[in-house]
Every structure is written in structure tokens, then in C-alpha cells.
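So, here come the structures, one by one.
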Structure I
Amino acid sequence: MSRRTKALVLAAFLFAVNLWIVRELLTAEFIDHMYSIEGTHISIARFARRHWPDLDWFPLWYGGIPYPNTYPPLHPLLVAAEAKLLGLTPALAYHAATAIFYSLGPVTLFWLALRLSGSLGYSCLAALLYSLTSPSAFLIRIVRWDVGGVWHARRLQSLVHYGEGPHIAAMALVPVALVLLIMAFEKRRPVWWIAAALGLIAAPLTNWIGAFVLVFVLAAWLLAKDSPFRWRDWLTVAALGVYGYLLVCPWMPPSTVLCVTGNEGGSPAAGRLARFACALAGVLAYALLLWLLRRYKPPVALRFSLLFLLPMAWLALWDYWAGIHLVAQAHRCHLEMEMAIALTAAFGLKLVLDATSPRVRTAVVCVLVVLLGYCAVKYRVYARKLDRPIDIHQRIEYREAQWFEKNMRGHRVFGSGSVGFFLNVFTDVPQFSGGFIQGAINPLFDGFNYQIMSGENAGAREGEVAAIALKAFGVDAISVSGPHSQEPYKPFRNPKKFDGVLPELWRGGVDDVIYRVPRRSTSLAHVIRPRDLPTRRPIHGLDVDPIRPYVAALDDPSLPTAEMTWRNEHAARISTRMQKDQVLSVQISYHPGWNASVNGERRRTYGDHLGQLVIDPACDGACTVDLTYDGGIEMRIVRIISLLALAAAAYALLRAVSRPNPVPLPDRSN
């Protein structure tokens, strides 16, 4: 059997072992983890499947956001394509895709380890350790408690319990990116450089954590090389990363990157000195590790593993052990830490066993076979309990979604907790919040969302304050879950806050209620006077004084109403009668990519202090305004750049194909 055949057999074995563990996910539409955020991932994929190629604007969350802001697009687009091609529901396609990516993760790690070390056996061992052990359960008490013991699968729990499907997919793609990069450096041909650029952008297109981790992986590889400070190599990798981004920049424009990083925020101000000291210690530890590796020169695979392990462990363990958050969401890097530990353990063991006798190596192999076999059985039992399918029709999330679909189609609603996470899995009903707040272009949603649910410091006025905010953002109904609800989060501190304040529309059982938010007009467009706009930006969700005149104007019967009809997902038409000194307030999030026109003539648009769109139509009498989102000048620029990058790739490939193969020179070495 050839070496390549052996490698393929081992890869197939690794894939089969992992797929055997998670096989229920291949056929599970919904599973017993409704507190997972996977509903948001499914919602994005469902929207893409239903509305392709109209993916400019996403009107369902946070007053509307650009589609790239929903989440890095590769994973939901793959799920949407799978659902469309195979005739699956988006939920079933999502779970099947996550099972495949989960099973591919150890395979791609095996491929990377093999490229770095050349050892089939130890590369397979690294992949098996990654598949069947969870070092974070040994190292982190809260993880051990959360997963239920040291012999349970943390990677699988993160996938199923927390909805980390795109993160797990990115972890499978990061090794692919590095392997393609290594091959490009070896072969130095256009097709491999382009493949490497695509590999480098695949993880960022799948998950933001994947983009962050990829930087450390690339640095570890460059520093592990025999010539670690050859700046031409560093510049080449940077250029490939930039070129990969230029190829796909319409799906991840600069505004999206800035929005997500800005909304993500940093670490809290408290403990700044401790964070600085911890970060400085990490830099010094990394420098010491580099010096030790240069001095003792272990094999490249072990060098890479250690240089990858140290930053991942440093970020995750300080976060868990001491509450020192060196970067936002540093705790999530514990999954990548497990990957690095698997590589380090395998190649560290190789270094030790290479100096021992065959008898010792045989004994160690026997112990590992028994241990990993035991782990495989434990993982399978754990997965069977974790991946239990459910009848979604019996869940409150589905029942409320169906009620909203029947009674509130085209109206914005407030779905609390898991109801909001899963609402758009079943319907296209827009909602106040919904998915990932990092993508919201109107930063006020987060504060008002918190205030509506918590009622913090509002006292007896909490229902009134929440109702004002709901009206200001165009919400027509709100669902509330009480302590006895089937909804797992129960986010309302006082679920009775709307009793006597808002009329009740629907009650499911004892503690699930949907209230109506009375508005004079349920349209998102309103004719008001410029002086009625919010007078200043609210400081927080309790600061409703600057928006009271605006809400009063929305209910003023002396002002004309406006009808707003969506023509597609990124265009609407507003019809009304108004005077020249009046403006249109449109309760969608302002973005410079929105354009308004009357009879084909552009009209001024701007954002108010609530972050919502205002149009100055300059109409006197009957008025029809056409509203269109095109992404603005930024989107036009990035599309041109992407086309130029694609043209450059095509030109390079055509030149490489048309160029005759050089005739090899005779060997004169003898």
C-alpha cells in the first residue's frame, strides 16, 4: 500500500469515527437545546435560500441591517445551498452540515500534521486526541462542570448546546488554509498562490473567531520555520491575505468589519492594570519560548504546536481562571487550545518515544489504543444523550412563531429569549432584536433591548418606559415569558410589567403572553414635523425623555398617515399626502446606502438621534417616495475591486496554462 493510500485510509477512518459519534445530527431537524443560538444561524440560511440573490439588505433584525452584517456568510450560504439542492429544510441542512464539519475537523488537522511532520502515525494520533479527548475539561473547572465530566466531548457540546456550528466549521478550515499556504510556498505557481489566498479567507468568511485564530496559526508557522525572520515570507503571507480579502470584500466590506469590531467592544475598564500585566507576561513568555525553540531546535511540527498552543492557552486560561479578559470572548479560544494540545501531545510523545526501544513504543501504543477506545465509547454515549430530537410543534417557540406569522405578518414584533432566536427559522416576521447584536448598525438597540427586559431603575414606570421605546422603534407586539414558561431564558425581570399598560392579544398556558403595542399607524413610515424628531441621542434605555415628543407625533391625529409597501427585500414605496415643511420618519436603521426619490429625482436622507431613517421629500400634496438600498458608494467600490481581483486571478491562470513547460537543463552536478 502506497503512502498516499495509507494517508487516505487514515483520513477516512478519522472521518468515520467522528461521524459515528455525531450521526444523529445527520437526520435531526430540531434537537432538545432550544436555548442554543443555532436558531439565528438557521434563520440566516433560510433567508438566503428564500431570497437569493436579493441579499443586499436584511430587514428582519435590529430595524434592518446589511446582509453581510448578519454573520460571516460562508456557512449560512453553504447551508442554504445544501437545503436547496437536496430539498431539505434549513434546520435539517444546518445540522447535517455541522455534523460534516465536526467530522472533517480532525481530518484537516491530520492533513496539516502530516504536512508538518511527515509522520502518518503521529499525525493520526494528534487527530485522534483531538477527536476523543477534551483537555479543557481537565484544565478548567467550569468547563468540567458544564460538560458533565472529564470524559465528555466539549467540542460536541459547544456545537450542540451553544450553537457553535460556524465556529466548529472555521476550526476545520484553519488547517486547510495553512496546508494550502505551505503548498503554495513549495510549488510557487499561480494556481497554488490563488488557492492559498482563498484558503486564508475561508475561515474569516465562516466565523470571526476563526479569523482571529488564523492570525496566530500563521504566525506560529512562520516562526517555526528554519528562517523565522525572513521578512519576505511574512510580506508574502500578508499579501495573500489581503488579496483573498479583495476577492470576497463585497461579502465582508470594511464597514461590516468596523461595525462588528466596534459592537464587540473590549474588555471592561476594571482590571486594566491586571490585563496589561498579563498581556506583557504573555509576550515575554512567547519570546522565551521562541528563544528555547531556537536554542534546542525540536522538529518543526513540535515547534509549530507549541507556538500555537501558548497564545491560545494564555487567552483562554486567564479568562477562565482569573477573569482577565485579554480580548473579547477570549474564553472561546479554549476549543483551539484543545487542538493545539492534541498536536503538542502527539509530537512531544514522538520526540520522547523516538529515543526509546521498540518494546516501549509498542507498550505505549497499546495503552493509547485502550484509552482512546474507552474515550470513543464514552463520547458516543454522551452524543446520543446530547443529540435528542424533539417535536418542534410542541415548543412555545414554534407556537408563537405561527401566531406571529398568522396575525403579524409584515409587522415588527419583539420576540423574547429563544422565541426571538427561532422566530425567523419559521417566518419572515421582522423583529426588534433577533440575532447577533454585533452586526447592528444602530447601537441604540442593545441598550433599549436590555431596558425593555430588565426594567432597571424604572420602578413603577418600567411598563410605560418600555412601551415608549417599543413605539419609537415601530414594534406592534411583544411576547413575554414568565417563570413557568417553556421558554428557557425567561429574560423579563418582571413579566407582569405590561399588565394594565398594553392590551393582551394571546396567552399560551400560564406564563406566555403576547401583548399589542397600540400605534395609530402600523406602518414603518410616518409624516411628522422636523421639530418632532428626537431632540438628542438617548444616553441609555431608560432615557426616554428625548423621544417622548417623537412618540407623541406618531400618535397625533392631525398629521397624515403614510403607507409603506415593501417591493422586495431592499426596496419599498411610501405613499402619503404631506406638506413641504414635513418629513418622513421611517423606522428602519439609517445607512448611507439608502436612497430616496420622488418621480425619479433624488431626495435627501439622513439619520435621526434614534439612528432611524429620515427622508425630506419636499412634497406638497400627494407624494410617492421610492426607497432603495444599494449599499452606497462603499459597495460600488468593493464590487469593482472584487471584479478586478477576479480578473487578475483569471489572467494569471491563463498565462500559466498558455506558457510552455520549460525544458529541464541537464544535470551537471557530477
Structure II
Amino acid sequence: MIGYRLAGICSTRMYRMIPEQRISIPAIGRLAATLRHRASRPNMVAAASMALLFALNAYIARPLFWVDFTSQMESIEGSYMSISRWAMQHWHDRAWFPLWFTGSPFDRVYQPGLHLSVAELARTLAWTPEHAYHFLTGLAYCAGPVALYWLCYRMTGRKGYALVAGLTYSLCSTTTILLPVVMRDTGGPLLARNYQVLVHYGEGPHMTALALLPIVVWILDRACSTRGWFFVLISPLALAAVALTNWPGAMGLTMALIAYVLAMSGPNWTRRLLTLAGIGATAYLIAIPWVSPSIVHLVLSNAQQSDATPVNDRRLLRLCLLGVGLIAVHFALRRTSSRGFRFFLYFTAIAGAVSITPAWFHQRLIPQPNRFQVEFDMAAAGLIAFAAAAIFGRLPRAWKAVVLATAVAGCCFQVRRFGAYASRITAPLDITSTIEYRMAKWFDAHMDGRRVFAPGNVSLWMNMFTNVPQVAGCCDQGIPNVEYRIAEYVIYTGQNAGSRDVEISLIWLKAYGAAAIGVTGPRSTEYIKPYSNPRKFDGLLPELWRDGDNVIYGIPRPSYALAHVIDKSAVVLRAPENGLVVEPLQPLVAALDHAKPPFATFGWLNQHEANIVATVARDDLVFVQETYAAGWRATEQGVPLTITPDALGMMEIRPTHAGLNTIRLVYDGSAEAVWTRWAQLAGLMFAGLWSAASWRRARIRRHSES
């Protein structure tokens, strides 16, 4: 109280000393009252509870805050850190990403939110990208339960319930109890499933988006219910932040928002729904350069191909039945239960239908349903806390003390158990001892920047250590087209290829410009070991390097440049139906194998420009083994040249004259990239104007009330 009195005296004296800055005494009183309210006992208890949740999870995740590489080499986090490392090196020129799948626009590789944050943190603090990645994802792990607590508390006003929800989410996993396969994978029903998902499976972007989810729902609720200028301003930014962090996380947020809409009730339901729709549209405009229609189409197509879960009539019917069931429950419960209970009930039902029922009934509603088990755990924690609070409230006082003591002891046991589990699976690793590092470094030292086909886990980690371009790479959502999946599958498995296994593999490898191929055998320490017949190239390709059961073979070719002069009859006009039907590729590969000097040359000038020198005849084309995208432009002495994609998705350039051609190839973005930037500006302006209108409306209302 003394502090507040001193603040009031100082503010009054400032008002008297500086009359031109008109700060009214009533305004100072309102400020002091606000400070007293925010420092009240309930808020202090909430702050202490959130601090406790953060501290417990920080104890569990403490290895992440200083580790560089962990023993979990099977994690996909190596690919995520590769993106951040590359972004650090090319911070001001990130238009084209040349390392995976014969190149891709950077905005299609992966949602950039976490990766650019990691790169910026590493640049600012002079950290390695692997240290910055683990630090940020460790913070996200700790922040998730805190965010869930805040949402539960603000929805219900019940601090005890919110703490139970936060502790439940922190210290147990409903998924491990409901699904025996998950329990076996985790190692037991009482172990840290979310931490395993983060570290063992490398779901850093997804867990980061999940940590944001409860805060985004709360911000949207405040914006829809109060339409205050601050929440109207930040709500579309918060929505966009999740969309720009991870696609599964954005899908999880969509599930939560459906639950939020179903939990709405009251006379202002329509107005709140319209406000939510406006915020969603504004958020999409803000994020649209990275979630443009073409990117969304690519991601949806790749998601369906990733686990053979196409959108069909039967799957749509199941989704419709789920929607009908949720609407029926909505009308049954809208007047008989609290809004918070309804929200977590719907959220649990939606996330469970997506992620749990496929394991029970073997029916998938959407692609990759197992990835949404972490959303189910968060939703179920909120629902379980309601049941626990209801049961606890009916217990006699003596039993309440026993239950509380047991709960505290159980929490202490789980924190220690989780901490030991986290330390075990986050054991630091000397990365130079791994085959992923050694093979990557050999490629880097001996291939002179030529494209290679790296095997399995080496492919996922290689660009963490080098800038060697690859035929494959990461990640599913950004694969340019299905032909890359076909090629990778047939090279690894040789399924039904018989005696043509090596021949077919080489046709695919040459078509995509590979100069060497790495192979890992059954005794390799490489995690995936993807080859069905790892010895199939023995004696047929020159052996360049061997380390135990790990081998690198050279692929003999007349020219290893990414540009080639070919006759127009060699263009791939039809995509192969499967990996064994290589006849459409054979004319192209034959032209590459029989090329004669002078060979075309290809050289990168920066991350979005290349220079090609080629001597062509009248009917020749320049074939470029780089992914076609609408933003590529080719000129020869200032004259625009026609670029078209072949059936594999790579580029064909048509010179305007025979003889020597010096072609400048530039990627400057497509027309879509231009209009999406304008759309983003419109979204930001609309958010600002809407916020200003809300501020003005609130100011007029305050004046009318006074």
C-alpha cells in the first residue's frame, strides 16, 4: 500500500509541475486501482501456480537448455536445424532453397516460424543452431502446461481446477493409458510421452504450436467477447503465428476453434461468431505469403500421399457424422453445463476421434492421425481436471486432506521419474562419431557441390553439417510432386524390379542429377537402413568410400552439371505410372549418357540466380535439373526465354538461336508471391483499422458513462 501511495503522490506532483501534459487525477486513481486489482491475492495465487508449473517442467526438460546434439539420432530435428543453419548463412537471400528435392522455393520447404526464430536467436547470441533449437523447444515444452493453466483459469475462474489441469498435462499422458501401442513405445504408462514426442521424434515445431494454442484460444475469446482494441489487434497475429509454425499445430488449433464455437452460448452468439470469422480471415491475409493457395494445395496433396489417406466420399461421410454428433451434443448441453466444460469436452471428442479411434477401429478421418495425440492429451487434461474437481468437491474434509497429500506425493514421484527419463533420452552425443556426420562430411569434401543421393537418416541430417544438394531430403509437406516419392521408394526397395533393380535405380538417379549414392547396410549404425538389398550396386558402380557397412558409390556420367543440352525428342512428356515404368525417362537418360563436349555449364551466383553457358543446335533445348517454379525467369543477352516444366517437374529452356548461349536464370517469385504480399499488407492495415475503431468505440463509451 505504501508503494501505491508514493506512486500517487509522485504522479500528482508531476501533474502540477508539467501543466501542458494533462494527466487527470481521476485517471491516476483508475491506474492505481488497476494496479491494486492486478496484484490482488487471486492473481498472485495464479502467478505462483504458473511459476510452479513452469519450474516443474523446466526441471524435467533441463537437459534441453544446454545440449547441442542428443543420442536421439532417429529424430527428425536434424532437418529442422538444417533449415535454421541454412537461413543463418543466407539471412538476406532466402528466395530459393537448393538442398532438397532438386530445389524448392524457401517458403514451400516448411513453415518458417520456429526455424527463423532459431536462426535469429543463434545469430543474436552467437549460439549454434542446434543449441538455439533445443533451447527454444525446451521453453515451448515448459510453456505448454502454463498456457493450459491460464486458459482453464480464465475460462472458469477456478485456480484449483486450472492447476489440476496443468499438472495432469505435465505429469501424465492419457494416450499412453488408452493405447497399448503408445504405452509400449513410451516405455510405460507413467512416462513422459510429450517429452518423448519432442526429443525422440523431433516434433519441435508441433510442440511449439501446441504451446501457443491455449493462449491463442484465450486471446480470441477476449476479442470475441469484449472486442477490446488490444485483443482485436493481436488475435489475428496470434492465429497467424500458429499457422506459420507448423501445419499439424494449425490443424490442432482448428480442432480447438471448432470446440470453442460449439461451446459458445448466449444472446451475443452470432456477433461473436462473426467476429471470430473476421479475425480468421484477417489472420489468413497476414500469413498468406506462407500459406498461399498453391502452398495449401501442395501441403494437402502431400499429406494425403504421405500415409495413403486420400480424401474420398467415405472419409467425408465420417467427418459429417462426427459433426452431426457434436452439434447434437451441443444442443443437449448448452444450458446445463459450464462453457469451460463444454469446450474441453468438444475438444477432447474431436481430437480423440482423429487420433485415438484410428488405433481402436482402424479408420482414419484425416492423414497422419497419430500426430494429433498430443492435442488429445492437452484436451483430455482439461476434461479430467473437471471430473477430479467434481469428485474432490464431494469428499469429506478429512478425505480431502488425504487426497491432497497423496496427490502431492504422486506429483513429486512423477517429476523425479520424468526428470530421470528426460535425462536418459537427452544424453549428449559426440556428433562426429556418427555415420550421419562422417558420410555427410565425405560428400562435402569430395563431391565439389554435386548433387547426391544420401541414404535414410543421413539424408535427414546431412545439411546440418554441409550444403551438399540432395535428390531427397525433408520434409513430406514440401515435396514438389509425387515422382520424387516414387523414385525414392524404388531405389530403396527395388520392389518387383527383379534383375532390372540396378538399371531402374540408375535411370531415376541420372534423371535427377545424382553424382553419387550412399548405401547403409544391416550392420550400419544409421537408424533407418532403408535398402532392401544394400549390396545391389557392388561390382556395378565404382566404390568411392567404405566405412564398415556404409558405402558411397559413384554414378558415371559424361557431365555432372545441372544443365544439359538435349534434343527436344528427349523431353519427358509423361510421368511414369510407377517406379518400374521408366520408359518415359529412357530417352532423356540416353541423351544425358551420350552427351558430347562442349558440355553445358551451370553455376550458382547466389541463392536465386544461376548462370548457364550452353552451345545448342537448332532443335536443342537446355534441360536444367532444378525444380520448376512459376517464379523462374531466363534471359539471354536481355531477351526473355521460354521456361516450361517437364513431366518430372524440372525445367526446359528454349534458346532463341543456335550456337553459344549465355543464359541468366533468376528466381524472383511468381505473380502469386506479388499479390500475396499486397494481401498481407491489406490484412495488417485492416487489423490496425479494426483495432483503432474498437479503441475509439470504447473511448466514446467511457466518456458517455462518466
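Here are the numbers for the structure shown:
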{"item": "Among I, II, which structure scores highest (criterion: mean count of other Cβ atoms within 10 Å over residues 279-286)", "result": "II"}
{"item": "FRET efficiency 1/(1 + (r/R0)^6) of positions 351 and 383 (r between Cβ atoms, R0 = 25 Å, to 0.05) derived as 0.15 - corresponding label from I, II", "result": "I"}
{"item": "Given 0.95 for Rg/Rh (Cα atoms, Kirkwood Rh), for residues 407-574 alone, calculated: source structure among I, II", "result": "I"}
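Bear in mind these aren't lab numbers, they're just calculated from the coordinates by the rules spelled out. Fair warning: this is a prediction, and the values are worked out from it, not measured in the lab. Cβ atoms are built from the backbone, for glycine too; each structure is taken alone.
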